[in-house]
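Every number in this text was worked out from the coordinates using simple rules, so none of it is lab data. The structure presented is a predicted model; accordingly, all values stated were derived computationally and were not measured. Cβ atoms are built from the backbone, for glycine too; each structure is taken alone.
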Structure P
Amino acid sequence: MKYLVLLVGDGEEKPWSEQTEEEQGAAMAKFGAFGDACDARDGVRILAGEALSGPRDATVMRTTGGRVHLTDGPYAEVIEGMGGFYLLEAPDLDVVVELLRVLPPYDIQIHPTVDVEL
């Protein structure tokens, strides 16, 4: 099964821009350890993953009455910025949760994907 993992805000971590180089290095080491843990686990693959730019760089696209409207900034109801994402393939949610504990203590959303035939 595939899971979209959204790293929301900074959880217990200081915002990236406020961290020292040493703190950023320690956080990056945890991301490396997460990749290693996924590689070592049978049935788990990281299919994609990226850090995201800040909320000010976001564009919201809405379609109303067949017309597309673009606005700058994050979606209005979003309180915290999205820090990054992973798309994982894993046997089940328990394995995903176990592996995610290696990451810095972000607030994390986990969404199973739905296979759709096109």
Structure Q
Amino acid sequence: MKIIISNSSDTTIYGQIANQIKGAIISNELKPGDLLPSIRALARDLNISVITTKRAYEELQKQGFIDIVPGKGTFVAGFNKEIIFEEKIKEIENKIEEIIEISKIIDVSKKEIIEIFNCLYEG
């Protein structure tokens, strides 16, 4: 897994790291039990502060995506499908909000958006 940091992003650097690792876990690129780079190694690889990578890992641990085992390393947590489901629902909601914003800008009605959705959904 390669993590890419963007200085032009509105998301904090630790947020970008956490989001990319979370995405890799949700997409099954990283599997439960997989070893993640140490905080120091990741900081060195990304050329950023150890504090920043530590904060990203702490956020992922708080959300239940990783387990930090002192003296052993950081591992992808075994998690239930509810966490993944909630993350995907949140992603859908965010994209729908973006669609609504764009549709209002270009004056596309709710009915037209629903028609577009139905056409795309049905294939």
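For distance in nm of label points 7 Å out along Cα→Cβ at positions 5 and 21, which structure out of P, Q has the highest calculated value?
Numbers: P: 2.9; Q: 1.4.
With respect to distance in nm of label points 7 Å out along Cα→Cβ at positions 5 and 21, the highest-scoring structure among P, Q is P.
If helix-only ellipticity at 222 nm (-39500 (n - 2.57) for each DSSP H run of 4 or more, over all residues; to 500) computes to -7500, which of P, Q did it come from? Walk me through the numbers on the way to the answer.
Values: P: -7500; Q: -19500.
Value -7500 for helix-only ellipticity at 222 nm (-39500 (n - 2.57) for each DSSP H run of 4 or more, over all residues; to 500) corresponds to P out of P, Q.
Given a value of 21 for relative contact order in percent (Cα under 8 Å, 6 or more apart), point me to the structure among P, Q it was derived from. Show your work: numbers first, answer last.
On the way: P: 50; Q: 21.
It was calculated from structure Q.
For which of the structures P, Q does the calculation of distance in nm of label points 7 Å out along Cα→Cβ at positions 45 and 69 return 4.2? Could the numbers behind the result be given before it?
Working: P: 4.2; Q: 1.9.
Value 4.2 for distance in nm of label points 7 Å out along Cα→Cβ at positions 45 and 69 corresponds to P out of P, Q.
If mean count of other Cβ atoms within 10 Å over residues 53-60 comes out at 11.8 when worked out from the coordinates, which of P, Q was used? Walk me through the numbers on the way to the answer.
Details: P: 11.8; Q: 21.0.
Among P, Q, the structure yielding 11.8 for mean count of other Cβ atoms within 10 Å over residues 53-60 is P.
Consider the structures P, Q: one of them gives 57, 33, 22 for Cα extents along the principal axes in Å as calculated from the coordinates. Say which. Walk me through the intermediate numbers first.
Values: P: 49, 44, 17; Q: 57, 33, 22.
Traced to structure Q.
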